[in-house]
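Next up: some structures, all given as structure tokens.
Where a number appears in this text, it was derived from the coordinates with a stated rule and is not lab data. None of the values given here were measured: they were computed from a predicted structure. Cβ atoms are built from the backbone, for glycine too; each structure is taken alone.
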Structure P
């Protein structure tokens with residue numbers, strides 16, 4: 001099975017210098033390694049050419065963010081499976097084998113993510129993906145091993161291979177045929193949660209998404225856009241709402257959007273009480289942007305099947321904040 005590891009880069013010379021060696025050392029026998037460059041203005045390309053001659057380079061004409069960056073680059077890469085890897089990921093020995101084996105044995109499995117641990121504390125799961133992603137009754141994404149800001153210690157509790165709802169864009173394996181059939185990522189998202197949208201569309205098309213706990217990578221997280229950055233707050237809140245409009249079953253859409261807007265307002269008040277007014281304004285900006293994008297995203301629902309896949313029927317917000325349940329295994 002021909003596999004291409006594709007690292008999206010924008011002015012990430014420092015990250016490439018630190019993390020590209022592990023990708024090359026532990027992957028070259030089973031895959032070709034590419035860097036898709038989003039029109040960097042630093043010396044990223046020169047670094048790759050000088051120190052990593054086996055790495056192939058695809059140069060995009062502009063910085064279109066995560067979604068457009070990958071859509072543009074993957075048009076020029078021939079492979080059976082794309083592995084989309086953030087530039088701040090450290091991989092480990094034998095990380096590819098379990099995932100490629102799963103693809104070969106399970107033709108209906110279209111997307112897979114490995115176990116994602118925190119590079120800064122390798123005993124902990126990492127925020128962006130952890131042990132596989134799910135969505136709660138109000139559309140809030142969460143992970144096995146990560147509920148909101150609480151990160152579990154890795155004690156082998158998620159060393160399984162199991163079906164999940166969404167795979168992390170930090171390390172995202174997808175069959176190339178499925179990627180192109182679904183027209184790739186939705187570029188209106190720019191960055192953040194476009195992988196959830198793609199996974200949701202894949203599930204609605206009958207594909208299976210899995211987590212492979214026998215493959216491990218370490219993610220710095222926040223290296224491209226720090227979690228304390230109001231821009232990230234804006235994108236996460238807006239894109240989460242757009243995801244619901246695009247993919248929810250019609251009978252759930254209006255009540256869930258209403259409750260989400262209320263809950264988002266409460267989150268804004270929480271930010272204000274914590275002395276983070278910029279994040280409150282980021283949520284307000286996200287809602288106005290959501291309204292502006294609403295007509296476009298309602299049109300995108302035309303391709304939605306009559307029976308849309310949905311996730312758990314519990315509220316993670318209620319369980320986490322009201323019931324004090326911080327671990328995945330404690331959810332009811």
Structure Q
């Protein structure tokens with residue numbers, strides 16, 4: 001199928017579905033979304049979302065998530081409505097269930113950036129429109145889709161590539177691990193002891209790797225993990241809400257910085273990724289993130305393109 005045909009296939013198979021985690025999707029679903037993302041990146045302006053509105057509920061601050069969803073809807077002829085949780089009734093005690101049902105009567109889809117995956121599941125359970133996970137404590141699916149899309153753009157393939165994530169086994173690591181395994185990649189999650197990804201999700205990722213000819217490894221040695229890596233990825237050591245742990249995490253993650261010496265262990269054409277924001281001098285050195293191997297700003301832009309593909313698929317367009 002060509003890219004346009006893949007877009008229509010994604011529309012037909014994903015229309016009306018929530019996107020809370022990639023565990024609810026198949027490799028075929030993701031492949032169609034990647035093709036749709038390529039099409040919308042090459043053809044950014046359309047009227048595919050004309051008359052459609054996305055409600056965006058934010059419990060956490062945001063740069064890339066807010067702007068990419070909002071601009072993406074505008075480019076497709078639709079509208080995105082920013083709803084800070086402090087400014088709507090959910091911030092004064094209205095239940096998530098009531099909020100879901102009320103907003104479903106106004107908008108065509110909801111994006112929720114929240115502190116808890118359980119809140120996201122509750123919103124989805126009571127909403128009659130598709131709900132998209134803009135970030136929660138357990139997953140960051142839109143980020144992972146942008147990561148995979150960027151790797152595909154740079155490398156021209158996904159299957160068989162070695163992707164190494166070095167840092168906290170957090171929501172970003174979870175979604176990257178799941179999606180990489182699903183797409184037949186070798187993914188290595190390298191963390192200090194005590195910061196490994198969730199055990200259940202790691203087992204689910206192992207299952208996907210077995211099904212799709214991928215591989216999942218949990219490692220503690222960054223040098224060993226990075227050997228012949230095609231992609232090296234990192235994230236901040238203390239995420240939003242973990243500021244009080246920052247000092248302890250600086251000690252615990254000593255030796256896990258992505259720097260020039262670590263990149264020397266990887267493939268000559270290694271690609272560096274970071275979901276941003278970055279703390280230069282902590283999890284990554286300036287010469288790496290600002291160097292020739294880095295594609296972090298291409299990666300950030302791709303958030304918009306993959307999310308446009310998701311929106312078109314789950315809202316549906318003709």
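Comparison across structures P, Q (criterion: distance in nm of label points 7 Å out along Cα→Cβ at positions 22 and 190) gives the highest value for P. When FRET efficiency 1/(1 + (r/R0)^6) of positions 46 and 198 (r between Cβ atoms, R0 = 30 Å, to 0.05) is computed for each of P, Q, the one that comes out at 0.40 is P. Quick check on the output: 20.1 is mean count of other Cβ atoms within 10 Å over residues 54-61, derived from one of P, Q. Which one produced it? Comparing all candidates, it corresponds to Q.
So distance in nm of label points 7 Å out along Cα→Cβ at positions 38 and 246, computed for just one structure, reads 1.6; which one of P, Q is that?
On the way: P: 1.6; Q: 4.2.
Answer for the origin of the read-out: P.
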